[in-house]
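The numbers here are math on the coordinates, done by the rules we state, and not lab data. Because the structure is predicted, anything quoted here is derived from the model rather than measured.
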Structure P
C-alpha cells in the first residue's frame, strides 16, 4: 500500500486505541489481508496497522507494540521470517501468523523457530483466515489472562509469605513468652514450696533453741556444707550469737569471728531490708574490720529477719569463695527470713505473756 494510504489507517487506529485495544500488524505487500481484517474486526477494540515492507514495519514497531502480527514470508525488501524472529524476541507474548505461497517443510520449520504460532497458505480463504486470526487472538488473550493470574498469585503468595513470617515471628515471641511465664511460674511454685516447707517445719516450734536449730538445719540442707549463724538482739544495737554451724573454722577462730560479726557486721545488716552479699576481701574488710582475716578467700551473705518493721534476728552464712552461693539459694534465704522473723515474734508474744506484770527488762526476751 502507498504511504498515503497508510496514514489515515494508522491515524484511525490510534484514535480508537485504548488500554484494552488489540493491536494487529499486517506486513504484506498485498492489501487484501488488511482489507478483509478491517472489514471483520471490531474497530472499537482493535488497532489495525499495515506495512508493505520491512522498513515500514520497523517504523511502526518503533511507535506501537503489537499483540498479533500477520507476516508474509516474502516481502519486497527482505524476509518476513527475520521480522518474525526479531518481533518474537522483543515481545514473546505476541502471536505471530506467517503467510506463504510456497509451503515447504524447511520453511515451516524456519517459521516455527522464528516464533510463528500458525502458518497460513496463500491464497487465503477469507473465512478460514479470519478464524485463524480469531484463534490467535483468543490465545493471546488467554496467555495475557494467565500471566495476570500468575502475577496476582505471586502477589498473594508474597503477602501470604509475609503473613507467615509475621505469624511465625509472633509465634516465636509467644513461645518465648510462654517459656518465660512457665519458668517464672515454676520459680514461684518452687518459692511457695520452699516457704511452705520451712513454715511447716518451724510452725510448731515453741522453744527458741529448737527453732534456731531447725532453721540452721534447713539452711544447711539447702546450701550444702557451709558456716551459718543466727544472731539475736540483746539490747538496743547489740547482738549476741543465738546459734551457729561451724563447717571449716577452728574452734578458737570461730569464737573470735562470731564475736566480731556480732559487734561489727550484724548491727549494720540489721538496718538493711535486702541481702548483703560480699565476694571480695576489700569489701569484707570494710564490713567486718580486723576480723576479716578469718574470712580471707570467703564469701558471705547476711540478711535481717524482720517482723513488723523490727529486726528480730540476723542470718549470716559464709564459706570458701570456690563454692559460691547460687541465686536460687539467695532467693530461698530472702523468702525464709521474714518467716523466721514472724516465728520469733510469735515466741516473743508467748514469752511476754508469761512474764510477771512489772517486769521491766531492757532485753528482747532472747538474752539477758
Structure Q
C-alpha cells in the first residue's frame, strides 16, 4: 500500500481569513513557518512532508502581525531553489488547478528563509511556463491574512511520497509540455559531469561516459539546454542511462513505457535511487534497472551522517556488464576508472572547502 492509499489520495481545504507565516529569521526552515485558520488553529494539510518529518510548525507564530491579502488564492507550499526538490515538492500541490470550482488570483509559496531571493530563478520560471499556469506565482516573504486560501495536500514529494498521487501524475501528464515532440538519439546518457562538485559526484564518471560513448550513447548535459530541449530528448530516447540525480525527476514527468531506463546508484544507502525508481514506475509505467556498483564512498565529516553531497567511486566494468544484462548495450570489457582516488578526494576537499572522509557503505533494500 502506497502513502497515497493510506492518505485516501489528496484533498483540498478551504480557509477563510487564513494566516500564512513565512520564516521571519535565519536558520533551519523547520518549524519556522506555518499556516493557520481564522481561529488560530494550525492547518495540518498545509504541512510539508519530507521523509518522516514535517517542516512546518505551530510554535509562537499565530500571533505574528500580518497584512491583509484580498482575494482567493491557492497555497503552493515551499518555494525550493534546489532543482530536484522544486520538481518534487514545490510543484506537488498544483494538481488542484485541475480540480478547482472557481478561479484563483494567485498561487502563494512560502519563502525558504528571509535571505532567500524572492524573485523566481530562471529554471523555476521555465518550469512554471511549461505548465502554462493560469494565474501568477507569488513568494510570501511577510505574514499575510488571506481572504480565502485553498490548501491542497501534497501530491508528490521525496521518500514515501515519491510515487506521486494519481491526481498529480494526471496533472503533469496533461499539462507539462505535451506539445513537445520527441527529438534526439535512441541511446542517451544523462551526465553529471557539468555540475559543481559541491552537488556530489561519482569518481569514474569520465570512464563511464567514455565507455557508454563507445557503446553508442550520446552524452547529454541537461543544464546546458532549455526545458523543451530536455523534454524532447527524454521523449525520444529508447534507452536512458543516468547516475541518480535531479534530472531523472524531470525525465520521470515525460518518460513512457516504450523506454528502458537504468538508474546508477551514487549514494550507497540507495534511498534516492529507489525513490527515483518508484517515480519512474508510477509516472512512466516502466521498471527501471537500479544498478549499485559503489565500491567506496566519502561524505562531509562535520555534516549529516549521510548527505546528498557525498562522493562515490563506481566499479565501471561491473556497470558495463549489468547494462548488458539489462539489454541496454552489447556486453564487452569496459575500461575501469583509474587514478589515485584518495588524492583526488583531498583535492576535492580543497576545492569545495569541505572535509570529506571515507564512510562505510550502506545498502537499502531494492525497490519493491
Structure R
C-alpha cells in the first residue's frame, strides 16, 4: 500500500513539474521573435515611426523589432508623410520613397536684392530656398544694375536654379596720367583688372566698378571707385575725371639693412639733398601720395573710408576717424615695407600747424605727430618721391 501511494505521488509531482515548464515556455515566447530591420528612405534623413513610436531619428538606420504585423511611417520636413501596414520578417529592409510637397529655389550670380512674389529673399547666393509649387514672380533690384523681373512655374519636388545675369548701369571715367613734374604721359588703364586702353582717354565702365589702376613701367596709381556700404563715387551716365599721379619712389635699403630714421626737419632735408638713379629733384611726399602705395585696403588706399587728404582739404585732426586705423594683418604696401615702419609726409595738420601726418605702412594706418619734436620716439623712416 505504501509503495502504491509513493507511486501516485511521484506521478502527480512529475505532472506538476512538466506543467510548470510548459508555462515558462509560453511566457518566454509570448513577446514574439525579434529580428534586425534596416530602414532606408529616398531622400535620406527621414524619421521612422513604428506603431506610433519613434524608433529612428534619421534614415538609414538599423533597429531590432518583433516580427509580425506593424504600422510603419516615415516623415521628413517638406515631404508628404508615408504610412504603410505590413509584415516584418527576418532580416527585412524597408525603404520608402517620399514625395516632396514643395519646390526649391537657388539663385546665384550678380549682386542684387531678390524678391519672390513681393517677399524679400536676400542677395545671391540663395541656396535651396523652400517655395510652394506653382507660378511665381521674381524681381531683382540693385543700384548697380537695371531692374529685372521674370515669371516661372515649378512643379512638386522641382529644384529651380537661376544664374542671375543683370545689365550693369553705366558710367564713365576720363583718365589723365601725370609724372612728378605734372607732365601728361601715356599710361595703361585698368578697371577691376580689365584693361580698357591708354590714358589720356575716356572709358565707359560699370557704375559700381571698384578700383581703377593706371600703370606706366614700374610706376602705378590706384584709386577706389566704390566701397561697400557707401555710395559709388561714379554717377550713372556721367563722367568722372581721374588724375593719376605716377611717381617714382626712392629705393629701400638693400638686403636686410634697416631704414635710417629721421626727425621731420631732417627728413625734409634728406629728400631735398638726395641724389639717386641720376635724379636730384626728390622731395618728401604728401599724405595723398603715400596713400597711393597702399593696396587691397579699403580703409587707407586712395578713395578709401579714411578721409585724410591734402587734395580734398581734409587735414584737420577732426577729419581723422577710426577708419584711419585699419590695423590690417597682411602687408598692404606695393613696396613691401614691413610692419612697424612709419613714414613721414609733408602734410601739416590744418588745426595744429606744429603737427604732421604720417603713415605706418606695415599696418596701413594714418596718424599725426609733432613735427618739431626732437626726442626719442619722434623720428620715423623716409620714402622720397619725384
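So helix-only ellipticity at 222 nm (-39500 (n - 2.57) for each DSSP H run of 4 or more, over all residues; to 500), computed for just one structure, reads -18000; which one of P, Q, R is that?
Structure of origin is P.
semi-axes √(5λ) of the Cα gyration tensor in Å, for residues 158-245 alone computed as 30, 14, 12: which structure among P, Q, R?
Details: P: 51, 14, 12; Q: 25, 18, 12; R: 30, 14, 12.
Matching structure: R.
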